[in-house]
Structure P
Amino acid sequence: MDSLSGFFAALFNPAFPFVRNACIAGLLSSVLFGVLGAIVTVKRIAGLAGAISHAVLGGIGIALYLSATNKVPGLTPMMGAIVFALLAAGIIGVVSLKAKQREDTVIQAIWAIGMSIGVLFMAKTPGYTDPSSYLFGNILLISNQDLVLLALLDIMVVFLAWRFYPQIEASSFDEEFAQVRGIPTQKVFLLILAITSVAVVLLQTFVGIVMVIAMLTLPAGTAGYWAKNLAAMMGLGTLFSALFSFGGLAAGWMLDVPVGAMVVVLSGGVFLGTALTTLLMKRRRRRKLGYDES
């Protein structure tokens, strides 16, 4: 309890703004994880999102190199990451729509090539650049500017989800029926990939590139066991993400371990526990029905 009280004391202590920023970032990120995670999970495009999240390392590495060598002064890693993310999303989206049979190959290629380009350019960047800081992230380094960007992206994502909810829901659950109804499913798909790619860039500062895909699927996957529709899944996913983020931050502080990894472990534990409990309940129900029938 002393460690927990110490965490709350640090949270409200003006001398430790990084703890407060980390908590706010977790809550803001939970909106993106909940809303976009529900869509990614329902549309079963976690692999696509994973490739994009890993490919951005290439943009980060190139931006660091160009900035450090003064070839493009002022170029930030985030700018390079966004360009690479949108490029990867565009390639994957077009291939997925036009050449479905080659989708897996292209996804794996972009995943591997993007990360390799990033590592190569980081190796040539003057000074020491640690790829692990981008791969695994550090929520305690969140800046006020990051919080503003996260808040703006939250507003945009929530507005688009509200404005185009019928189209998103229809194209997520029954794409052929949506096409018959005149919904531009291909444009909806590409828009979802584009927004997800930008969100991935911002979220990688929270749990890192490697772990973004886990937070895009685990809270939403847990919510899927209770939600009856996509809107409920978004809401519950956001709630679970907020709880996991705050719980992971508190546990990371008390145990002195990386916060991002702690958030994902907590999310994964709850998801697996929910899945196991649901499976056992279904088996018990089937056995009971079989006993009653006999």
Structure Q
Amino acid sequence: MEIKDCVIIGAGPCGIGAAIELKKLGIEAVIIEKGPVGGKVNIAPRVDNYPGFTKIPGPDLAFEFFMKAKNNGVKIISDEVISLTKEENFVVECKRETYVSKTVLVACGTKERTLGLENEERLFGHGVSYCAICDGHFFKGQDVLVIGGGNSALKEALHLVNICNKVTLIHRRNEFRGLNHLVDELKGHANAEVLTPYIPLEINGGDSLESVKIQNVETKEIREVKVQGCFPLVGQLPNSNFVKIENVLNEWGTIPVDKKMMSSVAGLFAGGDILPRDIRQIYLAEHDGVVAARSINEFLKGE
């Protein structure tokens, strides 16, 4: 079996940035991605903090990443990684094929955390969605509920106010994790209502979503919000279940690295949202990819 110099898991900003930089350094890396190129950039309603763009829809920016990779001759394989192990070299087992590589960059990011409520899974695609940019147009002129207090929840709510009749956002605390100017912007819309401190109790509906019961954390008051759409945006879970190498993942499932983006295992690098950090931004992920690429180049040369 051919032994590759580098396999990159994930075609988000980190993986794309790394592959392009490696190409410049004369190293042919292959990216394995199970979803669309650009990763979670595709589900961002808008991106307004990425240098070079005042404001751009996430899918448009993801397409720019795709075109940059294509124009630089980066090889992207559509497949899903199910196991990463270490023998003499790294073994990346996918659903369709298995790859052996001298180095690996894990850049597969995170996935949305669910509420764990009854009917949530059953009504997914029938009123429950984790992506307003993908599904917001289905709720044109209707009432929706957004759950969460971070930047993602606030940005998605701001996307929905231009589509829906009314947007209600609930957050379990009175203080928001998201930026204050986003909170103020949302509150400035006549068709938006912000309720704190509230948590969701029940998701109800037959063939489609009909209402969500919420409870005030302080007063224990319960109220039912009649909505046709519900967008839970309450955090992320790392996509790291496939990593089968000991002492790589921490207790949260993320991957600690050194300043060269290398994990505790020589030759295994990580970058982007899979790292244990509080701030997750596109430009940080791209930066990680470039640093990782240069470190991979040094590693392969034995420096």
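Just so it is clear, none of the values below were taken in a lab; they were calculated from the coordinates. Predicted model, so just to flag it, every value in this text is computed and none were measured. Cβ atoms are built from the backbone, for glycine too; each structure is taken alone.
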Subject >> Structure with the greatest value (metric mean count of other Cβ atoms within 10 Å over residues 14-21, set P, Q) >> reply: Q
**OP:** Assign the value -28500, calculated as helix-only ellipticity at 222 nm (-39500 (n - 2.57) for each DSSP H run of 4 or more, over all residues; to 500), to the correct structure from P, Q.
**Re:** P
Subject >> Top of P, Q by relative contact order in percent (Cα under 8 Å, 6 or more apart), largest first >> reply: P
Original post:
Any idea which of P, Q comes out highest on FRET efficiency 1/(1 + (r/R0)^6) of positions 70 and 118 (r between Cβ atoms, R0 = 25 Å, to 0.05)?
Top reply: P
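When mean count of other Cβ atoms within 10 Å over residues 214-221 is calculated for each of the structures P, Q, which structure yields the highest value? Intermediate values should be presented prior to the final figure.
Working: P: 27.2; Q: 13.0.
Max of mean count of other Cβ atoms within 10 Å over residues 214-221: P.
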Original post:
Comparing FRET efficiency 1/(1 + (r/R0)^6) of positions 22 and 38 (r between Cβ atoms, R0 = 25 Å, to 0.05) across structures P, Q, which is largest?
Top reply: Q
